[in-house]
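Take a look at these structures.
All of the numbers you see were taken from the coordinates with simple rules; none came from a lab. These figures come from a predicted structure and were not determined experimentally. Cβ atoms are built from the backbone, for glycine too; each structure is taken alone.
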Structure 1
Amino acid sequence: MKICVFGAGAIGGYMGAKLAQAGAKVSLVARGPHLAAMQEKGLRLIEEESGTDVTVPVTASDNAADLGPQDYVIVTLKAHSVPPVVDKMKPLIGEGTTIVSGVNGVPWWYFHKIGGPLEGTRLASVDPGDAQWNGFGPDRVLGCVVYPAAEVIEPGVVKHIEGNRFSLGEPDGSKSERAVRLSEALAAAGLKAPVRPKLRDEIWVKLWGNLSFNPISALTHATLDVLCTDPGTRGVARAMMLEAQQIAEALGVKFPIDVDRRIDGGAAVGAHRTSMLQDLDMGRPMEIDALVRSVQELGRVTGTPTPTIDTVLALVTLRARVAGLY
């Protein structure tokens with residue numbers, strides 16, 4: 001089984017290092033100083049919870065043609081980075097290749113095999129020009145919800161902070177052979193990879209927080225513990241989440257927890273700076289479309305009003321544009 005992790009930054013590097021440690025035939029696509037360091041010295045993985053610090057030899061390149069067709073291509077880029085590189089990924093895709101979408105936000109394949117009148121609906125906010133729908137084909141896709149927290153602390157060095165679950169799911173909810181094979185490979189590498197019959201439910205529970213906490217933190221520079229407990233920002237987050245819940249339930253999603261428990265869970269994380277705030281501080285493009293605009297688009301698709309989401313989206317989009325990050 002050949003596995004390529006495309007976008008081997010923090011999360012992709014963590015997954016790739018664990019697979020390589022377990023002896024899997026894994027390759028990594030990365031770029032810049034991080035790639036150069038991995039090629040020269042290997043990929044160093046520091047695991048905070050276990051206290052381990054290992055350097056793993058890895059096959060890494062910035063050119064997919066060096067690696068050839070794969071059984072699985074695990075995409076761990078940020079959502080806005082994927083459509084522009086679809087053509088660059090073509091050398092990795094053979095007749096039986098599965099594309100594993102480990103990307104935050106509403107996935108581009110959301111309406112593939114969902115059934116009903118919205119079957120096959122395309123989402124311009126996450127797949128402009130249908131680049132992925134036409135370039136990969138939705139039949140290749142296997143969904144993945146990513147839970148670990150990790151960061152690249154210097155080129156070639158990934159620090160894993162917590163979490164090791166990568167939930168997998170077919171768009172039609174089946175327990176397919178390809179999903180089980182990948183689950184077993186990830187489990188052999190010490191990762192949790194359950195195959196879920198209703199992955200869209202998990203997508204929404206994670207998105208619930210990302211939709212609200214991320215843009216509010218980028219606008220206020222507040223950490224999670226502050227924005228989830230301050231009455232004003234908690235109220236804004238709650239209103240956004242209730243709008244999103246109405247959209248999701250219109251699409252058949254069932255939430256296992258209520259909105260206040262979800263916000264309390266965010267507060268319990270502590271003084272964490274969300275990924276969108278980190279991107280703003282570091283001058284990197286912000287994941288506004290995948291995390292917020294996509295939900296607004298789904299509101300239009302389902303005929304659900306999104307006044308609070310619309311307001312926050314307008315503010316954070318302008319904040320990003322002023323900073324040159326959108």
Structure 2
Amino acid sequence: MNIFITGANGFIGSHLKEYLQKEYTEYILFTPSSKELDLSDESAVDTYILLNKIDIIIHLANRGGGRDVADMKNITEYNLRIFFNIAKHEKNVKKIISFGSGAEYAKHKPIVNAKEEDYLTEQPHDEYGFYKSITSKYIEKCDDIVQLRVFGAYGEYENYRFKFISNAIVKNLLHLPIVINKNVYFDYIYIDDLVKMIDWFIHNDSKEKIYNVTTGQKIDLVTLANIVNEVSDFKSEIKVLNDGFNNEYSSNNEKVLKEIDDFKFTPHREAIIKMRDYFSYNIDTLDTEKIVDDPYLKKIDTMWKKDK
């Protein structure tokens with residue numbers, strides 16, 4: 001099987017590539033970098049897909065969606081252009097797996113136990129969420145494209161400079177306080193579990209077009225910080241800068257669990273232990289100055305609340 005993964009050097013893409021290489025040695029993976037293939041170049045994408053006789057496309061590439069790019073402008077056109085350059089090949093391949101986001105539900109308000117269809121009730125104010133919601137609306141009318149909606153995936157390789165769980169682990173390893181702008185409930189899924197879900201969608205026909213690929217269980221940042229302390233010999237001070245809770249970000253995952261029988265999620269404590277081992281081993285290569293400076297801390301409170 002020939003599998004084309006866009007964004008293969010990103011967080012999810014790199015884990016997925018490693019997983020497929022280990023589990024399916026007979027598969028041929030096509031994982032070009034942005035320098036090797038400009039996804040915004042329609043002709044180049046056409047040639048690449050047809051020339052390499054691609055069977056399945058896993059489309060992970062996009063810009064935006066995180067604290068590190070909170071000020072990025074005009075991402076909607078770029079992301080939609082590369083999405084439609086991929087989606088036009090629906091009839092030329094067996095399946096396209098695309099990725100949505102919890103941001104589709106409009107993160108300027110609380111998102112609580114959101115079901116897949118709830119994204120239709122209100123348009124997101126931010127460009128990233130708006131772009132993702134457009135792709136979902138398009139995919140609902142397609143035959144061979146499925147949208148896997150991710151809320152909060154975490155794990156090794158993620159950008160520890162601004163991703164909360166890895167950032168908290170690294171701060172603990174450096175004996176620094178763990179600083180939280182404002183507590184919030186998230187629906188986090190460990191990356192090993194997410195790639196196993198993707199594996200299922202590669203090899204099975206799904207009944208629906210859109211799925212929340214989540215745990216369906218919320219956990220708050222202070223609890224996660226406490227887990228980081230519990231699995232460490234050093235206890236970091238946990239500082240919460242603002243009282244109360246920020247907008248919740250949780251989902252309903254009943255649809256995906258109906259498809260994937262008896263799925264076992266990795267407990268957060270177990271995942272954090274694995275991540276701590278990884279970051280501890282690589283501690284000398286980390287950007288400690290950025291960790292101390294923490295430039296993305298306060299952006300998270302406003303990045304999803306922009307006016308229309």
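Which structure, out of 1, 2, was relative contact order in percent (Cα under 8 Å, 6 or more apart) derived from, given a value of 20?
Considering all the candidates, the number was obtained from 2.
Here helix-only ellipticity at 222 nm (-39500 (n - 2.57) for each DSSP H run of 4 or more, over all residues; to 500) was calculated and came to -12500; which of the structures 1, 2 was it taken from? Attributed to the structure labelled 1. The greatest value of distance in nm of label points 7 Å out along Cα→Cβ at positions 12 and 260 among structures 1, 2 is that of 1.
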